[in-house]
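Listed below are the structures to be examined.
Taken together, the values in this text are just the output of simple stated rules run on the coordinates, not laboratory data. The structure presented is a predicted model; accordingly, all values stated were derived computationally and were not measured. Cβ atoms are built from the backbone, for glycine too; each structure is taken alone.
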Structure P
């Protein structure tokens with residue numbers, strides 16, 4: 001079973017990633033579970049919009065590890081966890097329980113600074129993690145925008161693993177969410 005914790009400081013936009021990834025991997029033969037640990041409840045709201053296509057979801061304030069153990073016993077292959085963008089006991093528990101932490105980050109100084117805390121906790125917990133550059137300026141003629149290059153260089157100096165691609169403009173992701181869909185639907 002793979003449990004992915006998706007963290008960032010981007011407000012309700014954080015719920016984009018667990019929702020879209022869950023829609024992409026969920027199959028009757030390969031079930032997934034959503035865990036909404038964020039008081040905003042964006043992931044829960046999105047899932048309610050799906051009506052008959054709603055995915056299995058748990059809303060928690062603490063105890064993510066127990067939910068993951070039960071999901072594994074029940075044959076769940078993927079668990080996507082959405083947490084608040086702060087350091088709380090529940091976030092630390094989720095980082096410790098996850099098999100991978102994905103940290104969406106805009107390519108800017110303040111955002112890179114803000115994700116340092118999540119990176120630090122993932123390192124302390126020895127939970128593998130990676131940063132995904134999000135809301136990045138688009139490539140022009142296959143050339144990365146200067147802000148993206150600078151962000152990669154900065155994160156590289158900090159020895160932070162960064163996914164090779166980037167999420168350029170999440171407008172289609174946001175539009176899909178308003179209908180309770182994943183971007184591929």
Structure Q
């Protein structure tokens with residue numbers, strides 16, 4: 001029987017898949033085993049799978065056909081140390097999340113980390129270089145990870161309202 005945190009994470013992945021299915025009127029589903037089949041220590045499996053098999057096994061959300069450049073990781077936790085952005089600069093749990101996201105990323109991917117925290121809300125994290133060129137936001141916080149990649153953290157609802165069409169285009173054509 002899965003533990004409570006695994007159930008919480010799986011429930012959030014299904015919630016995000018439903019939100020995206022409703023938004024785009026296409027089928028998004030939760031990836032069985034949450035991308036663990038080709039992520040992290042299992043990355044070697046990528047060499048023995050077809051492109052379609054890899055796409056359907058990476059990240060937490062399997063997008064519809066044609067969304068070849070969509071890479072999405074979902075995290076639901078009770079709390080998040082936002083204060084570390086100001087006082088420490090690095091957030092170990094965010095580093096872990098971003099590492100999991102990028103472990104299965106391929107060139108040109110739209111890499112999205114979707115996070116939910118109890119009584120704090122839902123957020124989307126995306127690569128900062130997409131700001132203003134492809135992705136719009138009303139407000140965001142920048143975060144530079146341990147590899148010196150810069151990310152933008154913004155509100156979930158605003159992100160999708162402002163970027164529905166851009167996300168679909170980037171997921172279908174890749175980031176040039």
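Comparison across structures P, Q (criterion: relative contact order in percent (Cα under 8 Å, 6 or more apart)) gives the highest value for P. 4.3 is what came out when distance in nm of label points 7 Å out along Cα→Cβ at positions 68 and 140 was calculated for one structure; which of P, Q is it? Answer by label: P.
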